[in-house]
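Each structure below is given as structure tokens.
Rule-based calculations on the coordinates, nothing more; no lab input. Just so it is clear, the structure is predicted and the values come from calculations on it, not from any experiment. Cβ atoms are built from the backbone, for glycine too; each structure is taken alone.
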Structure I
Amino acid sequence: MMMGHRWTALVTLLALLVYFGMSLQVARARGKTGINPPAMTGDPLLERAVRVQTNTLEWLPIFLVSLWLFAVYWNELVAAALGIVWIIGRMAYSAGYMADPAKRSSGFLIQLLACAVLLFGAAGKIVYSLVTGV
């Protein structure tokens, strides 16, 4: 049984659960506003919920690939910790954006920084190992 990278796997599942929750937030907004698919506009509540979900979807590939590469090439526990920071940032982004789009910045910055460390950390380590042969 493969037990390596279980923390990274757990953080991956948590990130996907957060995204699933954001999808449910869109469904709840549709119920509250009475706006049925395929319409995506017509009420600020729905429009904010859709934007939160879409923005998170836009970041998931960057985050997940960076998370796993950092875990493989650097350190799994540090990757998992940064992944939790990313999740917290996404949740703060969502809460801020749903309250008032102007309040999204701190959550966005938190997740951006966590993702940047994962992405550039992984890239740096991969390039370093290619150059040095280590």
Structure II
Amino acid sequence: MSKTVAVSMSWALLEAIFEGARRLYPRETILLLRGKKRKDLILIEELVVPPLATYGNGFANLPLHMLPIDFSIIGTVHSHPSGNLEPSDVDFNHFFGRILMIVGYPFTGAENIAVYNSKGEKLPLQLTEG
């Protein structure tokens, strides 16, 4: 069994993710998460809009081969307009970084977000002021 790692981000970053998801609804959105890992904590510090991303009904995609080498990218976040916070097989097949974050409709609060590691284990999320 793997050691539990927590994920931390600010409410301001979460609101930025929600706002992007609301603007594209009912299409999916995708963003890169920039941050760092320290012991048992993954800290999300910034959002990065991926170049040449595609946002569609039921999918969002980014061309990984077009991304610059950036070791501060710790994962991705994408929306599920259906509200379902469970990752699909396609989500895991396109896993990038340490974490996969999913935000679900109606994109309003902590109950509309889930974070997973590459094994599909749900990780605790800590939201901070700022």
Structure III
Amino acid sequence: MKSKREVIKYWLTGSKEDFDSAEILYKNKKYHHALFFCHLSIEKMLKAIIVKSTKTAPPLIHDLVRLAERAGVPVNELQKNELAEITTFSIEARYDDYKLSFRKKAKKQFSLKYLDKTKEMLQWLSKHV
């Protein structure tokens, strides 16, 4: 059985690796994939915070707003809206019926905006781990 510290480290390592992947994908013009990894990186950071704050396994959900609530992280309305938008990247990048419209939306500037927002959120969330 892993210690709480090991589980938190697992989630934090995954979060960092996923954000690194998002940056690589963005540089290689794989914008919709980059946004998917932005979602994953925030999700894993929130799951690390949940383990730390609740001493329990994080729920098997992908909704970033719900995860932030479960983590006890105070979010303002702007952050809540950004988390809700980033949550859609998980669904839209994953399922074929959403992929085409998502690819049209996930252009260079849109993706850069959310890559930057993800970086800001990760820095902010890291203060809660």
Problem set entry | Among I, II, III, structure where helix-only ellipticity at 222 nm (-39500 (n - 2.57) for each DSSP H run of 4 or more, over all residues; to 500) as derived comes to -4000 | II
Exercise. Here Cα Rg over 2.2 N^0.38 Å has been calculated and equals 0.97, so which of I, II, III was it run on?
Worked result: II
Problem set entry | Structure (I, II, III) behind the derived value 1.1 of distance in nm of label points 7 Å out along Cα→Cβ at positions 28 and 84 | II
